[in-house]
1. One of P, Q was used to calculate Rg/Rh (Cα atoms, Kirkwood Rh), giving 1.18; which?
2. If helix-only ellipticity at 222 nm (-39500 (n - 2.57) for each DSSP H run of 4 or more, over all residues; to 500) is calculated from each of P, Q, which structure is the one that comes out at -8000?
3. Ranked on distance in nm of label points 7 Å out along Cα→Cβ at positions 106 and 642, which label among P, Q comes first with the largest value?
4. The value 4.2 for distance in nm of label points 7 Å out along Cα→Cβ at positions 370 and 498 was derived from one model only; which of P, Q is it?
5. Where does the value 6.6 come from, among P, Q, when distance in nm of label points 7 Å out along Cα→Cβ at positions 114 and 490 is the thing being computed?
6. If distance in nm of label points 7 Å out along Cα→Cβ at positions 266 and 442 comes out at 5.8 when worked out from the coordinates, which of P, Q was used?
Structure P
Amino acid sequence: MSFGARLLVLGLAFLTLFSVLTLRLWQMQVTAAEEYRDQAETNLVRIVETPAPRGEIRDTEGRLIAGNRPALAAVVEGSLLPAADDPAIDELVQRLAAFSGLPASEIAVVLAEARERGDRETILADLNDEQAVFLVERDELFPGISVVPQPVRVYERGSSVPHVVGFIGRPDADDLEKPGIGPTDVLGKAGVEREYDEVLRGAPGIVKYQVNAQQEILETLGEQPPAPGGTLILEIDLDLQEVLNDALEQGLTLARLSHSARGCVPGDADPGCPVRAVGVVLDATDGAVLAMSSVPGYDPDLFVDGVTQAELDALPEGVFNNFAIQGQYAPASTFKAVTYVTAYENGLTPRETGSLEDEIECTGILEAPFTDASQLVWRNWKRADDGLQNIHRALVRSCNTYFWDIALNLWNEFKETAGEDQLQDWARSLGLGARTGVDLPFERHGIIPDRNLFEEWAAEQEAGGPRRLDPARLDLASPWLGGDLLQAAVGQGSVLVTPLQLATTYAAMVNGGTVWQPRVVREVVDTDGRRLLANPRQALNRVELSPRTVLQLRRDLQQVVNSPEGTAFAAFEDFGEGKSRVGGKTGTAQVIRARELEDGTTVDAVNTAIFVGVAPIDDPKYVVVVIIERGGSGGGDAAPTAKPVLQFLLNGPGAVTAVRPGAEDFD
């Protein structure tokens, strides 16, 4: 075949192929266009997330504290919203604002977020029947808005233990920076709701819809149900918690009556009026928090539907703070047990004695021969002399003079050497001066002061930092003085502890030296009761304590409650069966010095009342700490408040008696 013929054949072939392709394209664009369009419209798939029920919170006996109830929610479907530049979106924002009572600016943010993400966001989480019907019947006025089932948080007994459980709320700016968090999500904001938020939230479900180009649902293609969050099983015993709450309420009333014959009302008119009572019950054998309370408290249900500013303003100041882990208090004479242990373990004694069994006069005044700028005259809380005392009677009678003398002897022998910090070293090893690591948010550390800390404070203060020291100290060779050690030995000065730290330390001293990490959650289980997460006991430290020291301390704590000389004897006189198995230590910390009020009257020094109880003292299981701010004395107010709690622990609910005054003049 000639070259021209071959070229003609090739041209015809190309022409045929091109004709076929042109015909096929014409068929697709004209003849089959409608068919393909119909297929495309019926092949659109939209995926919608459905919220997971938040995990339950139950007490140690399985009783429900926080759960969920079925409800209807108003949600926005982002893919169905008008365009951002469509005037209809502004009308929708205004209608939703009027309907929900939420600010229009907040509504606009939620709609924009939903449109950008193309998913579902909640506008109102709990509609009543009237609201739901209103939206359904006027769907043309609310494009993109649907009414769907959605679980709502319910606190069955949350008001009994609000500072442990916490509450929920919308995310703040920091939360929104976390991946997967939207502006209308519900998050834990305090307590275990916050600490265990991730496990409580569960996993959302997924529904796949086939939709057309107008986003109308044609059919459901499949559904994956949401996975409920894990259930928290707490160490908290609700029965014990109620006893603690009631005792703290009674103790606060008692302290206000002790403050004034007619009682008093907290506020500027009476700055010395008792304002708060705090309590902790700790298992000394493993660190479990069995009860924890700050009174006054609040109801977590306030936050489920959104709390108003008026409701917040009506609550007492600081009510949302968990003072069991956030309150920092001078431990006062309860710290003497730490000084006691230090003296026994390190062989420290008062001056001019060779043994802790030797007696010295518990004088009303101690004259300290300091050569630095320390205070020279120290007045015992009991102004008169209180007779001859060794370390045992000094703890039972809470003699400041005796423990000051131990500290003075320590200072004279070890100042400006490593041995100067013996007391502080023991305090820290037993759990003071640092966070306990309890599984609750916002825990604060305590303060165990020493030379290094004071010199750090001085340097910061000289550089323009916070004022923590008397400016006169900045001119001294060292701001740390011998008097500071004497103050620390009786739990005053710059020593600060949280109630939970104090409980942890006492537990370690009476259990033989194990510093347990406190915990409020025992485990996390699924809806079938299978364990998802264990929270086993964990030792923070194991201190080598002599069995003799532990035995002597237990015996002397028992005498504080049971000996007629003990500072808590009067508070426990009507304890009933098992009184001999209770030990404890009182403390009274001065927090406000005398001052003149506007009406010309004066406020005497106002004290924080403290008591630490241990039971059964022969085989310690429970440590109870009670603190009443501005609450008079440890023996007169705090010890009586702890009594019903210890009665319940040893003898059950039938043994609980009312809080009544102890001895007013006891530390």
Structure Q
Amino acid sequence: MALNITQKLIKDHLVTGEMTPGEEVGLKIDQTLTQDATGTLVMLELEAMELDRAKTEASAQYVDHNLIQEDSKNPDDHLFLESATRRFGLHYSRPGNGVSHPVHMQRLAKPGKTLLGSDSHTCANGCMGMLAMGAGGIDVAMAIAGEPFYVKMPKVWGIKLTGELPDWVSAKDVILELLRRHDVKGGVGFVMEYFGPGVENLSAMDRHVIANMGAELGATGTVFPSDKEVKRFLKVQDREDDWIELKADKDATYDVLEEVDLSELEPLIAKPSSPGNVVPVRELAGKPIYQSYIGSSANPGYRDFAIAAEMVGGQRVADGVSFDINPTSRQMLTDLVKESHVASLLQAGGRMHQAGCNGCIGMGQAPATGRNSLRTTPRNFPGRSGTREDSVFLCSPETAAASALTGVITDPRTIEADYPKIKEPKRTTNMDLLDEPLSYEQAKEVKLNKGPNIASIPKMDEMPDKMELPILLKMSDNISTDEILAGGARVLPYRSNLPEISKFTFEIIDETYYKRGKATVEDGGHAIVGGFNYGQGSSREHAALAPRYLGLRAALVKDFARIHWQNLVNFGVLPLTFVNEEDYDLLASGDVLQLTDLRNKIQAGNEFLIDVKDKNEQIKVRHSLSDRQIEIMLKGGIINWAKDRQQLGG
């Protein structure tokens, strides 16, 4: 049987289950990736599991999110993470080395391997011919401990690329075109697989740009072939021996098939406040801007910075524009310095920041209130920038640089300049970005360095058989994890302190939720109601764990984003969807949901009825839990389930 690349990768790593779309499969994980906003919990979970040593081929902990050291909390956690990597046998990337995704691509990514990361943009490494997926931290902890990763078998969406990108159009416009066509949930349940002659015209880092924002389509992952371009990239990194060829069989088929002619694309831009709100740049030309931001994991390549440098070289950005430069790896920044690109950016008025996630997650570089910010970042969810009432547009480096010069949104094709031709270095500045794991004997002697801001995860009780749950919030479509629990410099320093970080839960939607939620804990908890695509965005498991800590026991929505759904299951929050979507209109905040004989009902079938107290109404609901996940739910979460397995020798 002819197989596409995704099917080959899954077949090679299949541990349990059948490759039938929608059925749960267990996959062997070769590599893992954690970052500091989620990794602290992962390391605490490894400690709770009493892990002896990582069972993966390679696991790496990156410090890229929480780099601002306004007090001791972040540096204390960095020391904890460093000690944990030494104890458990992981690679460690120090603060300032760069964003996890491009650094992992440079130093560890290998064609043909699986990668699981506690960051939703882990899918970026699919550019290397890997099956790379984001997940909640506890799933990554289980993978580090040698357990399979369980996921619903995806369908495969084949995207045939033809032609070549015209001047002033780049890889960011390719993924924005897909978002224009399909919006933020168009890829749910799919791996997006790119093939065709147009792929040859995209560099490995161009492919990274496209694969990164596959997360914004809701896709399980994005896969590119491993070809001569991937081999060239690995050679530049002095890792040519890690290359293997990987491509689809000649007669491979796809569940969905579409074509993108690269030569027909034009500069695109996503309007506030969704990555799927995409229009041509020319339609918004002339709107004034306050900020133009280059960098992030969504445009991390050498050419993304170099082309902006060439465009602004010898000029000055417009008055009143903050031109923010966000390098993505120390290695890349060093290469840019050698070619004088950094000097060009600075002389034009650029504000240089350290290599890391920074403004992408609201960690500095927040825009002014009521002003437009153009960013090459992957997301523009409300408040994600760090400014509560923000107005963030997503665009390519070409559009961002052209607009910085004019002070208004500008189609780069209209500026009076030749399109810069960028040549990437044939040899990069090869540096040791990762601290190597200690030997087993050395690791056994390492003690975890826990600062005062680290709190253990509280014990979760089993799912009761009967619950009366008041609805504390009724929300609309596309609620993101940034709205459930924000990132940024105010919040993320408490990532290892659940009681403190829970105080920020749902504050963007309802500032009273924390007190109201906490008040329900002793009475059995509460529920929330939402629309389509609930929990889109970041993989941060705090967005499930903090509401659970405050008494959330059930989430009833029209449908869920994949990673957040899985995080809810892992922490014992029952994820339910409406069988009849019009029943959403029957419910209001303050209604009480009555769930009876619950343990039997979720085991007996996928659909059951719940009563709405005092309304003489019944709502038919559905769950999509596998048998394994039903066990996890009954136990009150995956930590309890894992402990029982260890005690039983499972």
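1. Attributed to the structure labelled P.
2. Going through each structure in turn, the value belongs to Q.
3. Ranking P, Q on distance in nm of label points 7 Å out along Cα→Cβ at positions 106 and 642, first place is P.
4. It must be structure Q, since only it matches.
5. Going through each structure in turn, the value belongs to P.
6. Value 5.8 for distance in nm of label points 7 Å out along Cα→Cβ at positions 266 and 442 corresponds to Q out of P, Q.
Rule-based calculations on the coordinates, nothing more; no lab input. Computed from a predicted structure; not experimentally measured. Cβ atoms are built from the backbone, for glycine too; each structure is taken alone.
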